[in-house]
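Pasting the structures here.
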Structure P
Amino acid sequence: MPARILILLFLLKVFAGVIYGFIYSRIPDHKIYADTWRFYYESLDETDLLFHDPVQYLTNIFHNPYNRGYERLFSGTHSYWSDLKSNIMVKLVSVFNIFSLRNYYINAIFYSFLTFFGPVALYRLYVTIFPGKNFYLLAGCFLIPSFLYWCSGIHKDGLIFMAIAFIMYNMQQMNAEKGTGFKRSAYIIACLIFILPMRNYVSVALIPPLLAWLMIKKFKQRPWLSFVVVYSFFGTLFFITRFFDPKINLPLSFSIRQAEFIKLKGNSYIETTRLKPGFKSFVNNLPEALNHSLLRPYPTEVKNVQYLLAAIEVIAFIILIIMFLYKGKRVFDKPSVLFAFFFSLSLFMIIGYIIPNIGAIVRYRSILLPLTIAPMLASLPNIFIKRP
């Protein structure tokens with residue numbers, strides 16, 4: 001990638017991060033209700049603590065105020081693990097404060113620099129398997145509007161995407177290299193552990209595609225077969241584990257999480273069918289779940305500029321899928337592309353099943369769009385330009 005384009009893309013990301021912070025500074029009581037600003041204001045105390053009591057600063061992240069100790073790993077409220085994701089962000093911003101002189105918008109530059117490695121890693125991965133498609137890959141990896149916006153602001157999304165991109169890149173490199181790949185495996189495990197407290201279901205959803213990719217390398221299986229077998233196994237396991245141990249009732253946990261989100265509602269709440277902890281309910285709710293995660297908001301649901309941009313993006317996504325089906329070249333013979341599509345589809349389903357809020361849906365799915373849109377764009381004929 002030419003240096004001038006890399007610099008331009010980075011500046012665009014910084015601009016998106018600044019706009020993100022500015023927009024959320026306009027909402028009432030933004031110090032409390034806008035997470036990105038809440039992280040900042042809480043980080044000011046942490047920065048002071050770093051200089052006055054560094055031991056306390058380094059250890060207070062392990063403090064657990066709850067009676068049940070370190071249980072409830074996947075609980076969304078009242079657990080050490082549910083608090084940890086915010087505490088990690090506060091600690092990160094508190095370090096930025098040292099160099100930014102406690103300025104939120106300068107912190108956004110540091111955060112943009114850190115998370116910029118994510119789309120760069122994804123681009124470097126895809127450009128090796130789609131040579132000559134640089135222009136399309138630049139657009140798909142860096143310029144998707146919702147991805148650029150949500151993953152540039154100081155929040156968890158940019159870090160989570162960066163870790164996912166690192167996992168994919170290191171898997172690709174491990175497959176291409178000879179030997180055991182111990183170093184690459186260590187990087188992948190470290191990224192999984194990093195994602196776990198930030199958004200635990202993402203870390204869990206990464207396990208099946210990773211195993212499928214490893215099966216391709218180990219047993220020289222056809223890519224499609226490996227992914228179908230692994231996902232069939234885990235799909236069955238999801239519904240039958242409760243018969244072996246009633247404490248491990250994954251369908252019930254989905255139902256409970258959906259109920260928790262429905263109680264919150266919010267300004268962009270959409271009517272959602274209650275999910276029951278049974279196979280039939282999951283099958284019946286699947287069309288609605290995919291509709292929510294892939295097609296909302298509708299043009300008729302537009303309330304403001306953010307909704308309008310999201311609706312336009314959905315329409316463009318649908319057009320791209322149609323073009324991919326009619327004009328796209330074969331891409332599903334590549335393990336990295338299968339990884340991206342199977343992983344993204346599983347998360348689209350999780351988001352659709354659990355989250356009944358358009359604003360949250362748009363944000364959560366943003367990290368998945370480059371994974372799927374970039375290879376679909378790269379599969380199309382070079383209509384506009386061959387090189388950036």
Structure Q
Amino acid sequence: MKLVMEITPITITELNRYIKDKVASDEFLQNVYVKGEISNFKNHYTGHMYFTLKDENSLIKCIMFKGYAERLKFMPKDGMKVVVFGTVSVFERDGVYQIYCKAMKEDGIGDLYTAYNQLKEKLEKEGLFDAKYKKKIPFMPERIGVLTSKTGSVIRDIINVSTRRNPNVYIRLLPVPVQGEGAGEKIADAIKLMNDKNLADVIIIARGGGSLEDLWPFNEEVVARAIFASKIPLISAVGHETDFTIADFVSDLRAPTPSAAAELAVPEISKVEEGLRNYQNRYRLALRKKIELAKLRFEKCMQSRVYKEPLQEINDKYMLVDSFIKSISNDMNKKLMIAKTDFSNSLSRLDALSPLKTLSRGYSITMKDNKAVKKAKDLKTGDKLNIRFSDGEKTATVN
């Protein structure tokens with residue numbers, strides 16, 4: 001005779017609830033005080049904060065609800081060392097345990113975050129972030145060089161956005177590792193290759209979001225210097241909108257996401273065509289108005305007296321010249337007559353005063369040695385005289 005025991009299985013929900021109850025019954029786990037380094041920090045739009053707390057060997061998920069997060073006097077970041085106080089519990093749906101944080105304080109900055117700040121300060125002092133070195137992104141690039149992983153959503157997003165905006169654009173993918181050891185050197189080599197071979201008109205380096213460790217290749221000095229040395233304009237699209245890497249600061253333009261980078265690099269051809277049509281219509285209207293204005297001016301000119309009677313103006317000038325000549329002639333004749341009258345008057349006065357005129361009245365002029373004799377005492381006996389009459393001269397001798 002066999003004894004058969006039937007065991008009724010339980011559901012996963014029941015198992016997770018059992019584990020949750022066991023954890024909840026442990027007094028030690030209800031008030032834990034844990035220190036570690038923040039990674040994968042997410043500040044949700046609801047106000048809740050999700051992050052991972054890690055040390056050298058392990059990690060644990062954490063959550064801080066909005067009510068507790070609002071009491072913080074600082075904003076947590078990846079790489080920041082903190083001490084949290086809270087309760088360990090099981091999230092029943094996912095079957096994971098995590099710390100439900102009630103308080104948090106800073107406990108220094110992680111090694112990666114320190115290295116990030118040191119390199120950022122160093123490169124900023126050298127001028128690698130200066131706006132004067134930023135190159136302009138070409139308006140209508142024909143070739144888009146993309147440095148990212150050959151698999152994943154990043155390259156698909158860039159291809160979809162770019163080809164939708166301009167089907168004629170050519171996308172050249174140069175696959176590179178976007179995380180892990182040695183990724184920084186390979187990214188820098190790919191940037192150099194793009195420049196040496198002139199493979200693109202603009203370069204996009206991109207990857208999805210991640211923790212500070214995941215994004216670290218884009219915080220390496222070799223990548224920053226390769227971007228700065230690039231003669232091809234470069235757009236950085238690393239991580240999510242809130243993530244900032246050294247590559248973002250050195251690049252010619254930062255995009256919040258890979259899709260946004262494609263939008264910045266590739267203008268929408270339909271809008272460009274629409275803009276050209278608008279310009280064409282505006283210039284056509286402007287030219288039409290200009291022609292109409294010129295036509296009106298032409299018609300007005302043709303109706304003017306100058307075009308109807310072109311010689312009239314010249315004739316008027318001739319008449320004006322004749323008038324001037326006549327006026328000048330009259331003035332000259334008038335002045336000549338005045339001068340003649342004055343001359344005649346002067347002659348009359350001169351004639352009246354002439355000695356010859358006196359001779360005609362019966363007088364004579366006695367001359368001695370060609371000089372007029374004015375007094376009798378000026379003469380002596382024997383002097384030879386010339387006596388001038390109105391009709392001639394006679395000589396005489398004084399007795």
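Taken together, the values in this text are just the output of simple stated rules run on the coordinates, not laboratory data. Computed from a prediction, not measured in an experiment: that's the story for all the values here. Cβ atoms are built from the backbone, for glycine too; each structure is taken alone.
Ranked by mean count of other Cβ atoms within 10 Å over residues 213-220, structures P, Q are topped by Q, which has the highest value. Out of P, Q, which one gives -24000 for helix-only ellipticity at 222 nm (-39500 (n - 2.57) for each DSSP H run of 4 or more, over all residues; to 500) as computed from the coordinates? The correct label is P. Structures P, Q were shown, and FRET efficiency 1/(1 + (r/R0)^6) of positions 173 and 245 (r between Cβ atoms, R0 = 25 Å, to 0.05) at 0.10 was computed from P. Given that percent of Cα pairs over 37 Å apart, derived from a single structure, equals 62, which label among P, Q identifies that structure? Structure Q accounts for this read-out. If you line up P, Q by Cα Rg over 2.2 N^0.38 Å, for residues 221-324 alone, the top spot, with the largest value, goes to Q. Figure out for me which of the structures P, Q the number 18 belongs to, where relative contact order in percent (Cα under 8 Å, 6 or more apart) was derived from the coordinates. Structure P accounts for this read-out.
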